[in-house]
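Just so you know, all these numbers are worked out from the coordinates, no wet-lab data involved. Predicted model, so just to flag it, every value in this text is computed and none were measured. Cβ atoms are built from the backbone, for glycine too; each structure is taken alone.
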Structure 1
Amino acid sequence: MQVYDTIAAVDLGSNSFRLQIARVEEDQIYPLDVLKETVRLAAGLTQDRVLDDESQLRAIACLKRFGERLRGLPNHAVRVVGTNTFRLAKNASAFLKQAEDALGFPIEVIAGREEARLIYLGVAHCMPLSKNHRLVIDIGGGSTECVIGEGLEPLQVESLYMGCVSYSKRFFGDGKITKTAMQQAELAARMELQTIRFKFSGEHWQEAIGSSGTARALADLLKQNNWSDEGITSEGLAKLRSMLLKAGECKRLDTLGLKSDRIPVLPGGFAIMSAVFTELNIQYMSVASASLKEGVLYDLLGRLHHQDMRDVTVNQFMRRYHIDPLQAKRVEDLSLSLFKQVAQGSDVDIDTAQQQLQWVARLHEIGVSIAHSGYHKHAAYILENADMPGFSNLEQVQLGLQARAQRGSLSKVPKLSETIRDWSAILALRLAVLFCRSRTDVVLPKMQLKRNGNEYRIKLDKKWIEQNPLTENALQTEIKEWKAVGVSFSVAS
């Protein structure tokens, strides 16, 4: 993959959209430009989890402005991630298409734990190295990410469905800050935190760090009122709680020196932070300047420098699920060889398709750990639903789709014909699984795979075909399977 001097990350959060452009020098990132707009996307999520028109219009307008700033940068140098509201909205797919058209770059919707991993990566790179186990808390607009890590390595990651926008809307929607509403908000947050309290209790870390806007806003308030020299303290939060209740309304908080866009979501963010301090027994929390967008930049830098977290995950999954590495290598080598023969002229990104084929070939037998019968279906389920650090939700869906299509009936694969623009990778994988069925290093015939539009033909030695009737029968079955989905596949000798 090409190396770039300038890279960019876009964080489409539930409260704010952020863009950061940076210069790359070896393994370091130096910021060049930062843009932030308070879109408050989560506020537009209705009770039945549909993103309303008004919030969509705000988001599209912002993305058009971001798109102008990113214009001219190549796709591989820009990474855009969508977080909790994109995960929750039922109409996210339709909105994503409009959003990508406005921005001019693809958007990855990432899982909560992947968001937590990236946040930790950003924080860890922007703070002095330490041997301490660090607890990182990031209260976003729609979710709160909790991570314990050491150095640059996250050890525990969790994502909870509570954020400053969603909680402010739920408990303080009328703008009133009452004692009852605050108690209800804090209790709701504490109930969420109790599910992770054991793994994140104080005995597992030595240093607590807050990231993102809520933590910074709270730290600024405590400092302005001389309740803390730096960072957030439990005593300072108690005094701030009294001040919020005394104010009684969000509109009266403008005298505190907060930015206007932070005031409406402060009560919800405060309630969550207060619950975090109580449940995890935190006395003091420092505040980091970095958060998700920096983590996305460093993760992108790793990909460009061939230190891709996705490769690490695939190798870990191979060990965890006891995949036969020799068989995986046979299938990987043959599938890549066949794919390269027909990849030119494809309407997909060949490098990306090849990389994805490599991953799915290594993991194609992951479902055998559940049962050999229907293992391709088990493999698809694991790849679509497991926590896979580095992968977006869409990437996992694509891996699962290819794993499911590696054998058996193509017509029974859900929405296959609607999703696949190019069949070459699936055909290459199916043929590799078919020819490597013996699971031994047999000498295979020379294979010449050709493509003409939606027609594929493989040339094999006639004598070899006659000597391998089992494979010949399997190839005849393949011809029928591809015909069923409207693709022509034939065998020539």
Structure 2
Amino acid sequence: MSEQRIRKIVILGGGTAGWMTAAALAKFMAPEFCAIELVESEDIPPVGVGEATIPQIQVFNQTLGIDEDDFIRKTRGTFKLGIEFRDWGAVGEHYIHGFGSLGRNMEALAFHHFWCKMQREGKAEPLGRYCLSALAATHGKFMRPIEAGDSPLSTIQYAYHFDAGLYALYLREYAEARGVTRTQGVVRQVQSDPKTGHLTGLTLGDGRFVEGELFIDCSGAQGLLIDKVLGVDFEDWGHWLPCDRAWAVASEPTAPLPSHTVSQAHGAGWQWRIPLQHRTGNGHVFSSAFMEPEEARSVLLNHLETRPVSEPRLLTFRVGKRTSFWEKNCVAIGLSSGFLEPLESTGIHLIQSFIGKLMAFFPDRAFSPVNRRYFNREAHDEYDRIRDFIILHYHATRRADTEFWNYVRTMPVPDTLQEKLVLFQANGYVHKEGNELFSGVSWAEVFIGQGILPERYHPLVDTIPGGEIERRLKHIESVIAQAVDYMPLHQDFISRHGGATTR
């Protein structure tokens, strides 16, 4: 083995970010190659209040070799086919941003171009009728994909809802079984090399010293290493995403279990509803500039579907990102790297993505600046593109009933988002930048779901006669309806695959 290899990694902070990082590193690094030590304090409570995810998390779990039924059972999890947005485009409207494909592309053109032509002529059903995930979620259905030939049942995409605290414990067991050392304690002081500025170790409250060569900051929004020690600045996006508070509360489980997340817009923000087996996670994300905390608390409690089982907790946050995610020999992962509100369930994905980037650009003790530069470049691009997608939900609205909605509807947006808006409004085209997370289908679902229809459809749509397009749309709708009819109820699927033995 190379003498330049990293021999000791120190992860500061547990929770979802810390234990996801520890589990992934332990999967690929034997203890004799590189020791991994995670330092956490049980005096610092986790932020997690029930997590929703996107389909990419399946790759993470599969890479670790996790059995899905076991994972669902031990995290009290459920399955997720998409997100229902209520009252976002206008009060009284709703749509589902479903995972997976939308209709069927024709002549190398995206399906929504053909839908737009037929919709103008009054010959198309609502867009969600052509998306298996959206229609199945509407009916509370779920199943894993099966070998069914050309049927949409062969390509079902899904994610999870789960208890974040239980997920962290699940991964902790996984990581410790593979040699990760867990040290409990509070950091009192951080040592660094006076010449290079690289971190060298952590002194804990009881005097123990934890030395390392690569440090992963999973200490949450406080950023104990990346901010407090290395002084990396924070780029605030509050002018685009003004929500900066959230009340969170657990309530009794919903029956039957939905197979999607709900996002309900309110006067100065929105409310999430995440169904778990043993409870429902609820929260009201709001802007303190437009609504007082006590009013926001009342809004949340007045819109619960089930009886609360805990007292609401007030969370505060800043939306934005670090100006550098990898500084010297420290990589920020999780809330220490930045925060994007959970509107599209991207928090855990960003943890997963940063872990993947770290593995791709993993350093040796020389800490080549090239590795760090490319890591930061890709991470910044990913943050910015997700930011634009989230801003779209606020900006693409016709609501004018409160000061908050007037502000977000009329505010200037980033140039990168404005370009996407202009392009889609002109001819329905969605340009995907590089490794951008959200697909053209996702962008089209939100654009159209919130009332933005292109002025023109793609010219090549007219190469197919209108009657033939109409026939194909009816066939696609029929096939999807039959597939959803075949699917079991989500509640029944959970009972057979991963239902917890106790509630």
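Below are the figures for this structure:
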quantity	calculated
Which entry (1, 2) yields the derived value 0.05 for FRET efficiency 1/(1 + (r/R0)^6) of positions 117 and 301 (r between Cβ atoms, R0 = 25 Å, to 0.05)	2
Answer label among 1, 2 for the case where mean count of other Cβ atoms within 10 Å over residues 205-212, calculated from the coordinates, equals 22.0	1
Structure responsible for 120, with volume of the Cα convex hull per residue in Å³, for residues 293-428 alone calculated and labels 1, 2 on offer	1
Structure responsible for 13, with relative contact order in percent (Cα under 8 Å, 6 or more apart) calculated and labels 1, 2 on offer	1
For helix-only ellipticity at 222 nm (-39500 (n - 2.57) for each DSSP H run of 4 or more, over all residues; to 500) computed as -15000, the structure of 1, 2 it came from	1
Structure responsible for 2.3, with distance in nm of label points 7 Å out along Cα→Cβ at positions 125 and 141 calculated and labels 1, 2 on offer	1
Origin of the value 4, 18, 25, 23, 15, 9, 4, 1, 0, where P(r) over Cα pairs in 10 Å bins from 0, in percent was derived from one of 1, 2	1
